[in-house]
Structure formats: structure tokens, C-alpha cells
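These are the structures in question, set out in turn.
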Structure 1
Amino acid sequence: MAASDKLTDKAIKAAIKAATEAGKARKINDGNGLVLEARPTGVGWWRFRYWLDSREGMLSLGVYPDVGLKDARERRDDAKRQVAAGQDPSTERKVAKAARVARAAVDRLVDEGKPVPGTFEHTAREWLTTVHQAKVSAGHADRTRIRLEQDAFPWIGRRPIGEIQGPELLAMLRRIEARGAIETAHRLKDSCGQVFRYGVACGLCERNPAADLRDALQPVLSRHHAAIIEPKQAGKLLRDIEEYQGHPITRAALRLSAMLLLRPGELRHMEWAWIGTENAMLTVPATAMKRTRAGKESGAPHMVPLAAQALVVLSQLRQITGTGRYVFPALTSKTRCMSENTVRSALRRMGYANDEMTAHGFRAMARTMAAERLGVAPEVIEAQLAHAVSDALGRAYNRTQFLEQRRDLMQQWADYLDRLRDGAQVIEFRSA
């Protein structure tokens, strides 16, 4: 066996001095693979030479005198034990260094309050930016982000996504249920399920635990927008609108809410550029409709035939707001549209409580009464309400073949509203 532990501190210092004087590096051997390379700079580099799987390796053990002779031998012995176990000490050192760098990066992210790769929050934010925002509207994506930030990240955000199990996810959702936000709990469960599915696709987790919670949450009780659907009550509402003593712009918004079957957001964002008086047609751009992001970007506009009564209201309104962009500008600034609370507040001032009538309730009123009282085909009403249908062919059919029927519907509905408002006897027609 080759001799080991040959060197002394005196011999090392002499070798370094000789290398400095000669201006040339020299190596001295301590045995068992430990070598010191004395350099002209006045230091020595410890090296460990080893063989593994018939391949030579060289491992740096530090610099003399920072690493003394005793420490160098201990490091050599540790490396020899790795070689004996079939491990390459050079590779192990690189792995350990990478782990330290990764841990330092994680600690830095934690200190900065940022999500760590591989955690639920990091995966969720990546899903939000790469998948969710490309599929839904900006408002929808923002609401999803807020739900995750408020109710998910504080509890499971820093957990590795692959370690989260169903009971842990359910405990998080139970906290939301406990404050009575049942619908929010269901929406968050669905969002988490999409995050987990994204994690599975990216190899960050093996399964989606949200799928196991299908029947674990309290059911959402269906809530409908309050609406008046009885003819006499509807007639009184229409008379109250005519007698409304508030701003004329608000009164016009109330009248057109009843006539046009638009969503409240579509009505208040209405622009004069959308209105064609020659063809009596309101063309709502796809970007202003309640659709997915793809539907907003590439979908067809929504056509709203204008009854004669609607054209009269718009003609009167043009004299007030026609020089601006919006048909219903904010009362404080023409550069912004009417507030989302304007029509609702007007209904409250007229004496209609939130559980009696809402701005959205005008659509429900039209949908129910046009079918039950006027006998209009439900599919025609649904097309005019811009409700989504199950397939692309159906959507195209609604936009084209039903246009004339919808024109008849809108005039028939406006005439019916006039009769209700005037208190005339209303003959009910029911579809077969």
C-alpha cells in the first residue's frame, strides 16, 4: 500500500517558498491521492486524485493556508468514502452546490414576498397569465385572481402543489363556506381545479384533488334577478318611469332598459356610433358583449332592431348627449359612461326594492312576458337576449335566420309596453 500522510506544515511552507522563488508551480504528494500544488503566488491548492469506473477524477479541496493539512486530509477521507460507495465526489459537490443555490433563491423569493417555483401560488399565477387570461375577459381574469389571492394563497399558496391533498383543499374552502360565501367557495374550487390540471400538464403534480370535492361543498341556491312579470305591475312600473322626476338621461335609460333587452352594462356603455337610424339597428360590438376573450376578439356583433318607440327616445336623447361619445354619459363627465348604479338607484327612488325589481330584471321581464303573453318563440327571444347556445352552428343560425323575427319581436314588445303603460285591456296569447 502506498505511504500516506507524508507532508508536514514545514515541508508545505518550504515548497511554496521554492515555487515563489522559482516562479514556477510544483506539486508535492501527501499520499492516498492528496496532492498540494504550490504556486508562485504564495498559496497552495489541495487536490484529490481518484479513480471511479476506470475514469480519473480530480477534486479541489481548498487553498492552503486557509485549509490546513489536517482539514485537507479529512476532506480527502470524506471523498474517498464517497468513491468507495460508488459516488463521484465531483458530481456530488455540483449537486450540493446547485441545491444551495436553489435554496438561496427560494429564501430570497420568500424574503421578497414572491411565490416560489413549484408551489401552488407560483403555478396558479403562471396559469393565470399563460392560459386563463387568454381565454376569458380581462374582468373575469381579474376576479379569478382576486379570489385566489384572498382565499387560496394565504392558506395553500406556499405549499408544493404536488403535496396538496383533497382534505387540505377542502379545509380552505370550508373557511369560505363559514362566512356564508357558498358561491365563492364553488367558484374558487373550480379555479383551483384548473390550476391543478395545469400543474399535471406541466409535471408539477400527479393529480387534481379538486375533482374529489365535487359533492363536498354546500349546494349553491339559485338566485334570480328580481323582476316584475305580472302585466298590471309592469304597467305601473312603466307609468312610474314616465313620471320619474330625476335627470332626463336617467329616465331615458329606464325607458330603453325596458325596450331593448340589453344587459345593464351593454346599455350604459352604448355609444352613438353603434346606432344606425336609417336601418333602425343598434349594433353592439363583440368587445362590449358578455363573452369569452376569444368571443370578444373574433365574435360577431350583436344586432338589436330598434322599434319606432326606441327611435323616438334616442332622437330626444341625441339633443342632450349627441355631441359626445356615449348615449348615456356620466352626469359628472362626458368622457365616462353612466355609473352601473344609476338605473338601480332610480328604481329605488321610485319605490322598488332590490327584491322587487333590478336593472337586470328588465331582461327577465321581457323574456317571461314575451313568451307567455305574446306567444313569441323562445329561441327568438333567447337570440335577442344574446344568450349563448351550445354549438357554433346554432349561434350562427340565431344571428342570421332570426333577424327578421327579432325585428318583429322588438316592435311587438314595444307596442305591448305601450298598452301596459296606458292601462289598456291586455289579451293574453300563449304559444302552443
Structure 2
Amino acid sequence: MSRVLIIEDEYALAAALSTVVRRLGAEPVVAASGQGGIEKAQKQSFDAVLLDIGLPDMSGLKVLAALRATEEPPPVLIITAHGTLENALEARRLGAHDYFLKPLNLSEMQPCLRALLEKRPTTDVAASHSPVPDSAIMVGAAPGMQRCFAIIAQACATEVPVLLTGPRGSGKTLAAQVIHRNSGHGSQSLVIFRHDEWSALEVEGALHVALERSKTGSLLVEEIGTLPLPLQAVISRAVTEGKQRILATSSHPLPELISGGRFREDLYYQLAVLQITLPPLSERTEDVAALAAYLLGCALPGREMQLSQETLACLKGYAWPGNVRELSAAMQHAAAVVTGALVLPRHLPESIAALANPSEAGNHLDASLNRSLVAWLDQKLTGPEDALPDYDTLLAQVEKHMLAELLRHFEDKPTRLATALNMNRATLRRKLRELLGRE
């Protein structure tokens, strides 16, 4: 019988994973700490390992390194609540077979585990790359960014085309640079081409020059949706010839351009072998503080600076229509006007500093929540009155999303959530079962 080592300190998740393993006809062996997992792996052989990065005694990456150093290392599936780009890249570098984010989608993990237990041939994703660059700007506790980090790590381990989408200023170009530097082409040049920097007479020649310069390296085509159709054909041929890796960004949904006859459908499918969608900053407010601190450090290198709590409240309460690019500009503004070591709200651009008024900031957040709730209710209440959901159903849906977010905040550990918020554990277990389908 196949055996699977589960290294997980959260009892409920370890039990759920054990159930999945048994369903696949294998024997689960559980370790609640990193050292315990290493010791079990040294005494027994396993066909696969399910490894949580957030262990009580050591980082799961250290456990992964120890497992990979054994004589016959088993394939390892990484589990994490707070994925970072560095963790995703390091896990791939150390030879992790795959990378899954909490809350776990067990139906998504099961086929991957089944393939390992059936010992189907798989492609080794581990590769020797150049060192990970300084990518602190791509921090992310938000679920959307964690998903991006996992796909970025996959993109670094392959040479296929990549399409990066998302609103302007969300970090698409930076993500493309990270992918290039950590891929097999990382020692070669990355040529960036943007057609609106050239006149109508120059653009075709400029594109051919960019293709020639990027041979054996990577070509990043920014805002590819704005390329004229004849130049899209040139890119399509380049993808087919495979002389360089093609990366592309777009802030406009390409399927919409295809429907309007402004983008080649064949090129879309050529590029979207791997697609990474970067979320707007308004959907990742938990990342604002770390991003702001990093960007302030870039604007004032060598100076010890700190953002006051009032300043952080302003930054988190702002909508950021310009995304990370606008936050960067705000930190450069602060760096230009601050004289001491503490950045106060008055050092921010006027539109952001206005949120320093507690009542105004509170009203802003309340208004934002109210707008979202009204839009959601409008959608739910569309249709004949006799077919509308009842009040309890609507309330359950709101509570479901709130509970999922609370779990994410407490690293998918229900015990910590119940203790921190003084929740009855039996009530929490019932709600998890009823609203999120978790045992």
C-alpha cells in the first residue's frame, strides 16, 4: 500500500487530508511538526508528502530541503496560508512538485496526489536558476496575490509564453521581469517593446529590431491589445518560431477585443498558455502597509523612515484607482516633503491626506462597504418577487464571505480564530460545516 506523509499542525486539516489519502487507497501518516516529519521520513519511505509551510517549530521550506536531501526524495506538495513570491520561487527551486493555497480546494489537490501515487510520468519542475531578485515590491498577503505568486513560480520553471493581465499600475511589467530573471533565459536580455512609443512609420521596424535583439532571451510586449493586427501577425510568427520567449501584458480584456475584431484569436491562445491576472490594489488592502514601507524606502534610500498609524489608516482607506503605481507616486510625494523620520498624513497628497479626519475616514469606509453591498443586493434581487432569495439565505451568503476572510486572516486555523474573537468553538465548527462545507 502507498504511504503519504502529512506534515500539518492544524488537526482538522490533517484529518481532512488523511481522509483524501484513504480515499485514494493509500495510508496517511501524520506529523504535527517539521522535526517530527523529518524523523518519520528518515525512518520510513513515502510515496508523497503533503507539507504545510507554516509549522510551529520551523519553516516548511527547511523541511522541504531536508526531504529533498534524502537518498530517494519523495514528491512534495506544498500547502500555505500566506504565500509570498519568495516562498513560491524557493519551493520550486527546492523541488516541490506543486504549490497549493489555503483554504484548500481538496478536489483540486486530489488529482495531483492521485497522479503521484499512481507514479505517472511528470515533468520535474525543479531547475537551477539564477538567484531570486529583490522582489519585495511583490509582497502579498491577499489571496489574489498569493495565487499570482504560485503561477509566477510555475512560469519561472517553464519556457512557455505568458500573458499578464490586470489594471494599469498593478505590477504586470514587474511580474514579467521576475519571470524572465528566474527562468532559463534569465542570463540573456529582456527586451521591452511598447508600440505607442513609436510613430506609425517607425513601429514595424522597431518591432523587428526588438525581435532580433531578444533572440535567445525574452521579449516583453507591453499592452499587446493595442498592437495593430499586422503587427499581431508578426508576434504570432515569433511565438511559433520560438527563437525567444514571448511575454505580454494587457490592461484590457483581450476576449472583448477579439469579439470586436481588434485582436487575433489565434494569438490570444498562443500567449495565454500561462495567464496571470494581477488584482487591483483596492482588492488587496492588507498589502498596502508593506508596499508603502517598501516604496518609501526606495524613495528615501539610506534613511530610517516610519509611517504613522494615522498615515497607514489613510493609505488603507483610499481607493487607489492608479493601483501600485499611484501608491509609489504618493510615497515619492511624501519623501519630497517630509523633514523628520515620521511620515504623517499631512505629508501625503491632498486627496489621500483628507482621510486623516477620523469621521471622514470612517464615512469613506462605510460608504465603500455600502456601495459594494448595494451592488450585490441589486444583483441578487433582480427578477420576479416570488423567486427572490429569503432573508436568511442572503444573510448566510454575507456571513460565508466574512467567515472565509476571517479564516484567511488567522492562517486557516479555526482554533486561533475562535480564541482571538472569543467565538464558541462548537458554533464555529457548525458554521464552517454549513457555510464552507468544512469538517
Structure 3
Amino acid sequence: MSEFSPFRGVRYDCERLGTDLGQVVAPPYDVIDDDQRAALEAHHPQNSVRLILPQGPTADDTDPSARAAAAGTGPATRYAAAAALLEAWQGAGVLRPDADARYYGYRMDFTGPHGDARHTIGVLGALHLPARPGEGDILPHERTLPKAKSDRLDLLRATRMNLDPIWGLSPASGLTELIDTSVELCSAIDEVGNRHRLFAIDDPARIAAISAAVAGAPLVLADGHHRFETACTSRDERRAGRGGAVGDPGADAILCFVVELVDHELCIQAIHRLVALPPGLDVVARLGDAFDLRILGANGPGGVDALEAAMHDEGGIGLAWGDHLLLATPRREITEPALAASEPEAVRGTDAALVEAVVVDRLGPDARWTYRHDLHEVAALAAKTPDTLGLLLRPVSVADTRAAAVARVRMPQKTTFFYPKPRTGMVFRSLDL
């Protein structure tokens, strides 16, 4: 069973900052580039980006208490700087712990990909970690690309704080109705106009019902696989330091945003591929045996929209190759045996599986792959960058996501982009409360 518990959140003092936290919240750390980090820092001296992407103490730091705290941390590493900021902000009352453990309702209101009004409602709590990642009823959703975990591990070691939540999907029917959104604590509007709101859930009966609902079904990790594995590593380190004894309960859990696995609460977008190819590689020749390729038009915004519609209508993937846009429709006699040989049945219908099973080898070992969720951006980059192919994919449905979860299999890496992302800074979870 998935043990899920209330916790004492650490939050920005709304009497000091107001309940609009737009100036201090930030996107998830792994989508912030250097320019955006600098802009977030400029928004407010206590913006949470200084915690999740710390740069180290500086002589011109605008927070005197942070300078004083950093001076006593030893080596001026950026992780020590994050810990010093947390200490300074808590000491100055910028951040305060809530008096009692509770769940936190979280609602995001946004515009869907087709202009429709959408929302996602979930609950923030402490998800208890399994003995080992991949065991028990906490199920990885996707395979992951190799990625150094030392950065997030060093930050967790230094701060002993879950600064942003991972995302879990629960098939527990009726979970959404248990999430009380009547007592609003704070809100924020993000950079694209999405509204984020945090709510207090204090009623003991409602807390017990949420705990039971989440515990009654396996939990699928939608986002944050590396942070989940990092938390398990940190927990194991703490136990090893005690000779295997359990004595650090805060390290046995991680901050998690749990959403019911239903269509009306989830917006799943595709993740597209941008592939840097060796000079002179003929994409049509490499892929022509496995796909019927048809030029749909010129590479531009209107053409991309038309290509996207054709992908959905005809069941193909899109190619942005130089000035042209092509529809690639699979030749089933070639692609189906390749998929059967490499992917579990529950995920063979995803475009990501098709790319992994059929396209990757045909483009060769020298191809360099990157991933982006904006198909217009991918097509534009392919148009202006020589020897670069944009692979445009269709999003996975909630039904397909549920089917993979029920089958307990992982989708290929970079299959799903859950939108929007919760803001960092709405609430933190300390390992020491």
C-alpha cells in the first residue's frame, strides 16, 4: 500500500508578503534556464529559485541575513548557500512552519491546448518511500534517461527540505471529491497566466479519508522520478550512518502532489524530439522503409498546425526537416514486429515507443537527441538549424496512461508532459518537523 500522510508545511509568511506569492514562486528547477533564473531572482530577493538553483553567496546579496548565515557555513558551495538562505529566511520570519500537520489542496486553472478552460486539483502530502525504488505500490511511470543525481542529492543533504513536489497519479475513484478547496492560503499567477492556489485541509475525518484513498491503490509516479530515487538514496545514507537503525522519520518520505487518474483532472501533452544529425544524412532514405512519407507543406506555424491535425487523423508522426513538413505513417509490417520485440503490449501504441523501436537505430549512433514539449518551437529550430530533424509526436491519452499503470509497465522515456507544473514555493516540507 502507498502510505501517504499529512505534514507541517513550511510556507512564506503571508502577513509579510501577502497571499499573492507570484513574486516568490518559481517553475520546477529542471525547466529554468540561466536567463529565467536571473529574472526570477530579480523579481524578489526571497524568490524560491535561490533555493532550488542556488548560485552561492555573493558580496552584493540583497538579503543581509543570508550574507551573515552564509559566512558561517564553511566552504561557500551553492548547496551551503541554499541551506544558509533557508536558515536566514526562517530566522527572519520570511518562512514559517504551520502549527500542525495537514494536507494541502492544490488547484491549477489554465487554458488547454485547444483554448478550453481546464483545471487540475490534487493534494500535497508526505509519500513514504519504499525499501527500494520500483518495489511495492509506488510504480515508475516512464523509463528514465541517465542523469546525475548528485546535484539534487547534495541539495537535499544540505537543506533537509523537500523544496518542490514530485507528482503521483492515483486510480482511487473519488479522490478529487475529498480535496477541500474552501480555505485558501495563498495563490500565484505563473508566467503564462495559469492560476495556482493552495488550500488548508485540517478536518481529521477528511484527512483520514484521503490517507485511506491513496493507500488503497498503487500510486503511479508521473513526474520527479530522479528526485524520488534521490530521496531513497538520502534515506539509505541516513540509515547507514546509524548502522541501519531507523531514526530519521523525516527522511523516510518525500513531498508529493497526488492527482486522481481521470481525464478531467489531467492535461497530458507530448514531448517532441529535436535530433542533431551527422552532416549529409538523408532522412528520407533512412526512414523510407518503415514509413510512408508525404510532404504536407512548408515549415511554418500554419503548416505545423495542419501537420498536427493530420497526425491525429491519419495516425502518424510528424517530421520537420529543413523547410518542409512531412507526415510519416508507419508501415505496420515493419513497425509492429519491431515494437513487439522491444516494448510491452500496453505501451506499443505510443509514438515514443514507435520512435524508440524504429527510428532511433535508423538515424544512427551519431545522432544527438534533445527533448522539448512545444511542437512549434521544435519545428522552428529544425527549420533554422542545418542537419536537424524535428520529430513531432502525439500526446498519450489518460486511458493509455492508466492501462500502463494497471499492467505495471513503464512507458519509454520522455513520453508524457503533464501540464501545468505546480509552482515551487507554495509550500515546502522539512525533514525535521
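All of the numbers you see were taken from the coordinates with simple rules; none came from a lab. Being a predicted model, the structure only gives us computed values, none of them experimental. Cβ atoms are built from the backbone, for glycine too; each structure is taken alone.
Structure summary
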item	result
Highest-scoring label, criterion being distance in nm of label points 7 Å out along Cα→Cβ at positions 39 and 407, among 1, 2, 3	1
Top of 1, 2, 3 by Cα Rg over 2.2 N^0.38 Å, largest first	1
Structure responsible for 40, 17, 16, with semi-axes √(5λ) of the Cα gyration tensor in Å, for residues 7-230 alone calculated and labels 1, 2, 3 on offer	2
